[in-house]
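**Q** In the part that follows, the structures are each spelled out as structure tokens.
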Structure I
């Protein structure tokens with residue numbers, strides 16, 4: 001199982017995602033272009049000393065990411081899904097894809113993923129922070145696939 005970020009906007013979220021993946025023992029894929037100039041110093045400030053504990057890969061484009069992961073199933077975490085993450089059946093070869101903080105992912109990404117999941121929101125709330133949402137969904141995915149044992 002892996003986590004991927006599609007064109008992230010906020011370097012602090014990338015740092016927090018590095019910490020999350022390091023703590024869970026998962027690899028991280030970051031699909032460029034990012035909404036900020038990639039700066040190792042800024043990322044390291046958020047990731048702290050966790051940067052050396054995680055395998056992360058920068059992909060120059062969505063297309064290059066797809067080519068490298070053609071044998072993986074991509075599961076998009078999105079507010080536009082109809083299936084709650086607790087009702088989805090995860091697999092060990094899933095990549096959990098987080099969309100861009102400001103706008104999610106474009107339709108062409110929606111059209112090629114192997115699954116879409118959402119976190120049901122209370123009342124008029126729209127969405128959680130991308131790292132918080134990823135942590136919730138990843139916890140369920142790892143529980144289902146016994147990766148937490």
Structure II
């Protein structure tokens with residue numbers, strides 16, 4: 001993750017990150033408590049409960065740092081022009097087989113292609129940014145080249 005670039009997020013994505021941060025902090029406290037309890041007998045060497053809790057605390061610390069960084073560099077990408085595809089809105093396209101596909105353009109952190117949330121940094125996302133209803137694009141993807149026609153931007 002490039003720590004100098006803004007993190008493109010929708011408002012919902014930023015809220016999800018904030019919620020996850022609260023949850024991870026709470027889980028870290030629980031892991032730290034387990035680590036203290038496991039250290040009570042005094043012998044932390046060859047103590048699997050202590051080692052496991054210590055590893056969890058480390059993973060939680062890493063995730064907390066990552067979340068704080070992303071939240072601190074968040075740039076909200078809500079669509080401003082609903083007639084052109086850009087980060088934020090939903091775009092309905094028709095592929096070369098005549099199948100209608102719906103995409104929601106988001107930043108890389110929120111991308112989940114399986115649910116139609118594609119990154120503006122992906123080949124399809126880059127090709128759709130700035131396109132309007134009726135525009136056609138040709139996109140090179142790992143499986144080859146595909147054609148898409150923008151049906152609607154909402």
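**Q** With distance in nm of label points 7 Å out along Cα→Cβ at positions 45 and 77 derived from the coordinates and found to be 2.4, which of I, II does the value describe?
**A** Only structure I yields this read-out.
**Q** Right, another one. Which structure, out of I, II, was log10 I(q)/I(0) by the Debye sum over Cα atoms at q = 0.13, 0.16, 0.27 Å⁻¹, for residues 5-60 alone calculated from, if the result is -0.25, -0.39, -1.13?
**A** The correct label is I.
**Q** Tell me which structure, out of I, II, gives -9500 once helix-only ellipticity at 222 nm (-39500 (n - 2.57) for each DSSP H run of 4 or more, over all residues; to 500) is calculated.
**A** Only one of I, II returns -9500 for helix-only ellipticity at 222 nm (-39500 (n - 2.57) for each DSSP H run of 4 or more, over all residues; to 500), namely I.
**Q** Next up: Thinking only about relative contact order in percent (Cα under 8 Å, 6 or more apart), which of I, II has the largest value?
**A** By relative contact order in percent (Cα under 8 Å, 6 or more apart), the leading structure of I, II is I.
**Q** Matching task: 21, 17, 16 is the computed value of semi-axes √(5λ) of the Cα gyration tensor in Å. Pick the structure from I, II.
**A** So the calculation was done on I.
Values quoted throughout were computed directly from the atomic coordinates according to the rules given, and no laboratory measurement underlies them. As the structure is a computational prediction, the values presented were derived from the model and not from experiment. Cβ atoms are built from the backbone, for glycine too; each structure is taken alone.
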